[in-house]
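A short reminder: the numbers here are calculations on the coordinates, not readings from a lab. Because the structure is predicted, anything quoted here is derived from the model rather than measured.
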Structure 1
Amino acid sequence: MLLAIDTSTGTSVAVVGRTGTLAERTSADTRGHAEVIGTFITEVLAEADVAPPALEGVAVGMGPGPFTGLRVGIAAARVFALGIDRPVLPVVSHDAVAYGRSERVLVVTDARRRELAWSRYAAPGADGLPVRVEGPALTPVAEFDTVTSVAGYVRIDAATIDAGLLGILALARRDAGLPPGPSAPVYLRAPDVTLAAPKKVTP
């Protein structure tokens, strides 16, 4: 079993096993990640009747997503995994949306600021795992026809990422012996606030 967390859009937290999702909580609020994530973790563990030491690890969506929201989920996953001495299993968040689809798909999420994040997927292979052929990438809404003009893909606009699917995908990838997802968050855009360069002091 895994605890699964994604905050690349709204907030989604789930407990999953190899038989499916055991408990899940989701909020579409793109600004309230920090306020709900602790409650969601507590609730899904209680509903699934799972003690933290029984978990195999913590799956976490690595984006694409805005800096502020995405780091809340990643930090929570890393701290929780550290506390129970289990691994973090990173997953590209768009892969969870494509998982389980049999056709070629274009996954799209709102990156705000009149931009859309997207990834393109071929039809899955025999193992059923998503095959990403392009992205994640960021494109202004006004120019998005350059992305959708590629024929043969079913567009999926995801308002939230299903943590249940993300966790099940993480388990499937682990069971297949595949390497983990990206170790660094997929922000696609620099944070609004950066550290100022230190002032030079002349003697």
Structure 2
Amino acid sequence: MAVFKLSFLSPKTATPTHELRFDRDAAEIARALGLRNGVFLDHACYRLDQDDLTLLASAVGLALPETGEEAELRRPHAFDTVPYLVHTGYELPLMLEGRKPFAFFSDDAASPWLAETKELFAPHVADGTLLADMFEFSRMCPTTTGGEKEQRVLYLTYALPGDEWRFERFRQRCHQLFCNWRPWTAEDEREEGLLLGYSQEQCDWWLANRFRRAVVQE
């Protein structure tokens, strides 16, 4: 038997409004949803529409809420055992509630995920509830064939009014690490956590329990 987490998503923020957990055989769930080779991948997240939810409800014998919302199905991961709310996946609602001062998202400049994220935040930037900044870094990196390939990283950043100073500090940190690579340190981890709105106590817990310092082989 395996534990599953089913999250119903708000159409406004694309983040969970409520969640259910249940135990079922992973192969049974995979077959019900018609997954390729009948396998449910432990580290994957599956987006379910209403038809998928009907199939799932029938397969597992659960009475699911009739919300009309899409849902995500996945296995619980390490974040679910942290003794405080990890912001990942909840950035927009936390910022709209004033509980998170800053958020960032980064990926290749052509990433459709970044475009979707920008679209979700756009109405709240337009009405002044949130502030936005965007910047991009690029560099030439060696390839395994002896040539070079351009690496481009686009950053979307958002802050609450009054927290604009976080934009410049975050940009400086990204520039330093992107252009002058060095191992990520506990000090880097703490500063990023504080910029994102975690408390000193939460950063202390994370560093003591989850952060792993990179070991440099000489």
Structure 3
Amino acid sequence: MKHCLRLLWIRHGETEANRLKQYCGHWDLPLNDRGRSQLRETAQRVRGLDVDRIYASDLQRCRETAELLRKAWPKADVHCTADLRELSFGEWEGLTYDVIRNINPERLCRWLDHPRQVAPPGGETLDELETRLSQWLEKVIDYHPGETIAVVTHGGPIRCFLSQYVDKDLGSFWKRPLPPGGWIAVEGTAKGWSVQKLGEKRGVGVWERTKY
């Protein structure tokens, strides 16, 4: 595919909110010790990839993740942006699913059934997240054709991209779990995207092209 763009989507390492199963959103938390350990392992696995630059959410857990991974790609600059933030959960940030179910079960059910139209109190809808993510993606496609970019972000934006651009099924948003420190590689242009395979050669990551 001519001038295709490679994106290595990486979810930040674990935080205490992840460990406690709290909704985090725009809540600005650092990685915990396990999260840092996860990222050291990830950096070792991907250090053979020729990454041109790193884009990251401006929240602390992603900035810290990007700096840990930058050791694998010392020539890649880090660019932080609020466009890659997690969905804002508003008043639900810091709460667990069980707590929310007890205090606001009706709103929770409406949000889970219709996340594109219904937002957590004071938070964002999925449509709003998709809008800012799409605007960011359009700029990256225009500015960096043919490059390989690591995108350090949160579970929500990664699911958003995969459901909208890879699966082309907005209903698949909940079906794409990715653990803290996990990653997925894609390749494409504005015309379409495909999940790629990351292999390993002599203990480091290599990008294995697949047919479309």
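Structure above, values below:
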item	result
If relative contact order in percent (Cα under 8 Å, 6 or more apart) is computed and equals 32, the structure in 1, 2, 3	3
Origin of the value 17.0, 53, where Rg and Dmax of the Cα atoms in Å was derived from one of 1, 2, 3	3
